[in-house]
Structure 1
């Protein structure tokens with residue numbers, strides 16, 4: 001298999017996200033008990049570092065599911081989705097450069113949280129808490145981590161790039 005730098009370089013982002021995510025989570029988990037507010041970064045309650053754990057998915061969805069179903073929905077299904085996404089990433093020529101980088105960021109964030117789901121029995125380590133001023137009914141946005149941030153930001157970038165990128169039509173390809 002020939003080295004393809006257009007596919008390889010963005011995968012470095014995947015590795016960096018996993019590394020930074022796991023390092024920040026380890027620092028939080030080792031140094032502060034669950035439930036501890038570590039810092040009010042700006043002294044105005046906007047950004048707080050607060051150690052919590054999440055055994056379910058975003059916005060505490062899935063808490064009422066039967067216990068045998070949770071590993072399938074929270075570990076197996078995301079692993080399958082990430083594997084399919086990675087295979088598509090590696091085999092497809094349909095991605096623009098930005099879309100490759102965004103997809104690599106989504107994969108990195110997904111891997112970061114799956115590592116927690118598999119190896120941290122207390123749940124995924126979340127620690128970033130942002131004041132949301134009542135928007136969408138949230139006084140504070142649900143606490144999140146680096147992996148969550150990567151997935152959200154990169155999904156926004158990916159979907160935005162898909163919407164604004166020119167469509168390849170048969171006429172366009174023939175020219």
Structure 2
């Protein structure tokens with residue numbers, strides 16, 4: 001009788017370890033997948049920016065500092081790898097883009113340009129999709145980190161070397177706003 005109880009306890013422990021491990025793996029894969037979604041949207045954003053800058057340059061050639069800042073911050077954002085670094089770099093790029101749109105407001109001919117307005121619409125769509133992807137990624141990371149810190153799954157997580165994930169966060173409240181797209 002005592003031996004069968006021991007076998008049942010061991011089987012239950014094994015089942016628990018397997019279930020906890022699989023749950024952590026599922027959340028890790030969802031976090032990786034959602035980070036990939038963010039990466040895709042950021043690439044779309046980074047690809048749109050040079051077209052937008054070139055369009056504005058045609059109308060506002062003397063705004064060289066604004067264009068240089070956008071190029072510099074775009075490059076930094078494309079090279080960032082961790083969520084913290086990416087958030088900081090994207091925040092700087094967002095601020096630079098706000099400057100570009102402020103410059104564009106001074107040129108009514110530019111505001112009337114169909115190429116400029118279509119680029120603005122595309123960028124606005126990317127910004128909205130990016131915001132949704134960030135929100136989803138952070139929700140998955142929250143669930144993963146919570147499970148990783150909760151007893152008893154924290155024992156399984158530490159046994160198999162699972163590490164907490166970083167949230168995708170922006171540095172300042174102004175960085176959290178979408179790029180202002182005005183028509």
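Just so it is clear, none of the values below were taken in a lab; they were calculated from the coordinates. Because the structure is predicted, anything quoted here is derived from the model rather than measured. Cβ atoms are built from the backbone, for glycine too; each structure is taken alone.
Descriptive notes on the structure:
- Computed -28000 for helix-only ellipticity at 222 nm (-39500 (n - 2.57) for each DSSP H run of 4 or more, over all residues; to 500) - originating structure among 1, 2: 2
- Test item: FRET efficiency 1/(1 + (r/R0)^6) of positions 84 and 108 (r between Cβ atoms, R0 = 25 Å, to 0.05) calculated as 0.05, pick one of 1, 2: 2
- Entry that produces 1.00 once FRET efficiency 1/(1 + (r/R0)^6) of positions 28 and 156 (r between Cβ atoms, R0 = 30 Å, to 0.05) is calculated, selected from 1, 2: 2
- Structure with the greatest value (metric distance in nm of label points 7 Å out along Cα→Cβ at positions 76 and 124, set 1, 2): 2
- Relative contact order in percent (Cα under 8 Å, 6 or more apart) from the coordinates reads 29; which among 1, 2: 1
- Which of 1, 2 leads on Rg/Rh (Cα atoms, Kirkwood Rh), largest value: 2
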